[in-house]
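For reference, the structures are reproduced in the following blocks.
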Structure 1
Amino acid sequence: MRVLVTGANGFVGTATVRHLLQGGVCEVRRALRSATPAAHDPSATPDTVAVGDIDGATDWCAALAGVDVVVHTAARVHMMRETEADPLVTFRRINTEGSVNLARQAAEAGVRRLVFISSVKVNGEATPPGQPFRPQDPVLCPDDPYGISKFEAEQGLREVAAATGLEVVVIRPVLVYGPGVRANFESMMKWVARGVPLPLGAIRANRRSLVGLDNLVDLIACCATHPAAAGQVFFAADGEDVSTTELLTRVGAELGKPARLLPVPPVLLQAGARLAGCGAVVQRLCGSLQVDISANTRLLGWQPPLSLGAGLSRAAGAFLAAQETRNGNGDAGSRV
């Protein structure tokens, strides 16, 4: 079996390539925006194809030749500082039109299955505590351009599947963390490692699902081959939900630097955040976002191979190692 992984030098794509190769049951072809010298790419394989920018006009012919399964991880993700005047237009061009174009060409090339890495943002940004999103829940209206583009891509892929017989599997990960993670999770580890006082010590009633990178790529590999995965939607999560305060406490323990948490009541925290113009960020920190992964076990026999604790330990260990390298093997906790 030959598997094409798009976005193969990204955070999820690199780990997916590595996991599939370690499994030893398939050949892996990497699709990249541009060719990367193998000596400088930790996920490099001899079979690499440059496809250029991804949109509705991308030519996937060379990448798809002889491929049985496509794992589509390439996407435009959230930007820490958005530069587009109309982000939805750009998100749609890459995430929606690009994905549907890939699916159409995959079907024409005789590809059997496409595993699409979507997002929990298709469902929304929050859940009432104890009422997780489930795969069968109706999607009402995603809250942001990224979620909208992923939802519209899912709809387009289902239309291609219905018209061609291409098997489409949708995976909606929650917040992904792991070795090499960037963006908000890396920022959180930096704050904790530096001993920055954080007013998040009283957010104990919420519950949030997370997924470690190792668990996500294990689910991807399962969905690439399991007969029962065809046509299904699966959430990717560790199966252990935590409060914001507990997460920060556990991250601090793994970093060897207890988190300095101030017990500011959530109501006061949210009020202050609204005045400071960061209400949406704090609302997510105070709110719950849970997903139900029971369908993964029921249909696929899949359970997360790593616990949340083991995943956090790997993420923290990689973070500390990277900081030691940058700082000349000094005290990472005091100099990040």
Structure 2
Amino acid sequence: MSNENYFLEKLEKMLFLEIKKGSKINEYVFKDNIYLPVNSDKIVSKTKEGDDLSNIPVNFFIEGIFYALGADKNFKFNHVYKEIIKSIPNSVNYIKGKIFENIKNEKYEDGYILLKGLLEVEVTTDNLNKAFILIDGMRKNNIVFKEEIIKLIELGKEIKDYPQPYYYSALVSYEDKDFEKAHFNIKQYISLGGNVNEEVEVLKENLDIINSFDKGKELVYEEPKKALEVLLPLIDVLGDSAEIFYYIAVSYRILQNYEKAIYYLNEALSIDSNYVQVFNELGINYACLNDFETAIKYLRKVFEVTKSIEVCTNLIMCYINIKDFNQAKIHLDIAKKLDPEDEIVKELEETLG
């Protein structure tokens, strides 16, 4: 269910009372027949108390209007509701009190809907700050509110030099593992003067580490020495991740330091014993050390899982080096079925005659 439908369902608890053309609320005169929302629970309560429903307090309508504005921003009477609110003195202050009351009583969703309604009338950083805090807590318990915080972020970014939406954008992007976007937003938040508390510091440090790791990975194949300068210090903070050891190992392999590469690959396997790329790298490194029997052991494991043409041709070359031409030809037949146009396959076919 989308967050819009979720909020629309909340409108079901509202009772819409018909107000005739020419009627008045305070100084506002209705130009057409219209339906005004009130909380049905309050009407029932008023009836039980024996009150006359013809004298419904204006505050009931104020609360109902803000609730409707928050629950359905496209409701057909919203433009009239906003005019009514503007004509009633202290209506905004009144609804702020009701929002506080709902939050105090842990009616967070009702409080947020009223706050959304308030934002339809008055977009201020103070109202947005409250909305961000409230919806951030709510979305941790209900995924439907993730869409809501994204909309709030978009609204907040329309206000010049307002840092808060960038912090929450960083949080959402971090959780989505879009670390580049998260890193950009947290820097924007800080540059706009956002409060750097402990939570912000932790998020920034994590993103700085991830950013360094990504840069290190990018350097591995072109500049492996520089990659190691970046990646090795990150073991202190990313040492529980097999991936950091894998990329360090690849860097050492490219630098032809195969023993060190194997050491770090084994470190990776001690963390994740099913890391297929690690088995492939072990096979390549042992082949580079002319230990083709061990290389075959690892490469066969990888090929069973991946059926990769690259792994298959590596296996063929290992079999050729130990003069097991029977297995070499068997795997050449497999490789030809996988990709008969592969250039290495064609070269191996010529080699094996």
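Given that helix-only ellipticity at 222 nm (-39500 (n - 2.57) for each DSSP H run of 4 or more, over all residues; to 500), derived from a single structure, equals -22000, which label among 1, 2 identifies that structure?
Numbers: 1: -12500; 2: -22000.
Matching structure: 2.
Compute volume of the Cα convex hull per residue in Å³, for residues 129-256 alone for each of 1, 2 and report the one that scores greatest. Write out the running numbers ahead of the final one.
Values: 1: 139; 2: 127.
If we compare volume of the Cα convex hull per residue in Å³, for residues 129-256 alone over 1, 2, the biggest value is for 1.
Identify which of structures 1, 2 gives the largest calculated value of relative contact order in percent (Cα under 8 Å, 6 or more apart).
Numbers: 1: 17; 2: 7.
Evaluating relative contact order in percent (Cα under 8 Å, 6 or more apart) on every structure, the highest lands on 1.
Which one of 1, 2 has FRET efficiency 1/(1 + (r/R0)^6) of positions 153 and 193 (r between Cβ atoms, R0 = 35 Å, to 0.05), as calculated from the coordinates, equal to 0.45? Before the final figure, lay out each step's value.
On the way: 1: 0.45; 2: 1.00.
For FRET efficiency 1/(1 + (r/R0)^6) of positions 153 and 193 (r between Cβ atoms, R0 = 35 Å, to 0.05), the value 0.45 is produced by structure 1.
Thinking of 1, 2, which structure, once distance in nm of label points 7 Å out along Cα→Cβ at positions 57 and 265 is computed, gives back 5.8? List each step's numbers first, then the result.
On the way: 1: 5.8; 2: 7.6.
Matching structure: 1.
Upon calculation of P(r) over Cα pairs in 5 Å bins from 0, in percent, for residues 121-168 alone from the atomic coordinates, which of the structures 1, 2 produces 5, 22, 35, 23, 12, 4, 0? Write down the numbers at each step before the final one.
Working: 1: 5, 20, 22, 21, 16, 10, 4, 2, 0; 2: 5, 22, 35, 23, 12, 4, 0.
Of the options listed, only 2 reproduces it.
Taking 20.2 as the value of mean count of other Cβ atoms within 10 Å over residues 89-96 derived from one of the structures shown (1, 2), identify that structure.
Values: 1: 20.2; 2: 15.9.
Computing mean count of other Cβ atoms within 10 Å over residues 89-96 on every structure in 1, 2 gives 20.2 only for 1.
Given a computed value of -0.61 for log10 I(q)/I(0) by the Debye sum over Cα atoms at q = 0.10 Å⁻¹, which structure among 1, 2 does it belong to? Write down the numbers at each step before the final one.
Working: 1: -0.61; 2: -0.77.
This value belongs to structure 1.
Match the computed value 0.00 of FRET efficiency 1/(1 + (r/R0)^6) of positions 73 and 297 (r between Cβ atoms, R0 = 25 Å, to 0.05) to one of the structures 1, 2, and report its label. Numbers along the way, then the final one.
Numbers: 1: 0.60; 2: 0.00.
Going through each structure in turn, the value belongs to 2.
Values in this text are rule-based calculations from the coordinates and carry no lab data. Quick caveat: nothing in here was measured; it's all calculated off a predicted structure. Cβ atoms are built from the backbone, for glycine too; each structure is taken alone.
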